[in-house]
1. Quick check on the output: -21000 is helix-only ellipticity at 222 nm (-39500 (n - 2.57) for each DSSP H run of 4 or more, over all residues; to 500), derived from one of P, Q. Which one produced it?
2. When distance in nm of label points 7 Å out along Cα→Cβ at positions 51 and 67 is computed for each of P, Q, which one produces 1.8?
3. Ranked on Kirkwood radius over Cα pairs in Å, which label among P, Q comes first with the largest value?
4. Can you spot which of P, Q the value 30 was calculated from, given it is relative contact order in percent (Cα under 8 Å, 6 or more apart)?
Structure P
Amino acid sequence: MGWIAAIIVGALIGWIAEKVMKSDMGLFMNIVIGIIGSSLGRWVFGDLLGIGSAHAAGSLNVSGLLFGVLGASLLIFILRFFKIMKS
């Protein structure tokens, strides 16, 4: 059941980040970007910057979605910077 929840929340986070960054990806990429971006958000904002609520990144609550979307948006920015992903 944990994997199904991760896929659903990852898809939601990826979709929101896609809209924020004005990108056009498919469902599979939204899931991938959402899951990896949530991990990136947890690491950057929680571990590196020490923001306590960032450890909820990827959870289905307000702070989890916020830091998940921030991490996914950061991931999209990084991929665009290295020209791995189109605008």
Structure Q
Amino acid sequence: MPAYLPDAVSTFAAILTTVCWLPQVIHLFRTRDTRAISLAMQIAFACGVALWLVFGFMIGNWPLIVANAVTLVLAGAIIALKIVHG
């Protein structure tokens, strides 16, 4: 296996799993309709992402770090919108 392959796979996975949250956040910012969002699930998700971020730092994997940092910001935005707009 080529040495670059694990980094390429993790980078591509990080981009896909981070970008998929953008439409949800944009939709919530536009509509302010958070009725279908579970606050408990979003908080649990954000905690999991925070742990992945810590793990990324522990192993020094920059795609994992960047993706989870951005995803944590997006999840935080969803949590904030849910708290403010119910």
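Taken together, the values in this text are just the output of simple stated rules run on the coordinates, not laboratory data. From a predicted model like this one, the values you see are computed outputs, not experimental measurements. Cβ atoms are built from the backbone, for glycine too; each structure is taken alone.
1. Details: P: -21000; Q: -27500.
Value -21000 for helix-only ellipticity at 222 nm (-39500 (n - 2.57) for each DSSP H run of 4 or more, over all residues; to 500) corresponds to P out of P, Q.
2. Computed on structure Q.
3. Details: P: 12.3; Q: 13.7.
With respect to Kirkwood radius over Cα pairs in Å, the highest-scoring structure among P, Q is Q.
4. Of the structures listed, the value fits P.
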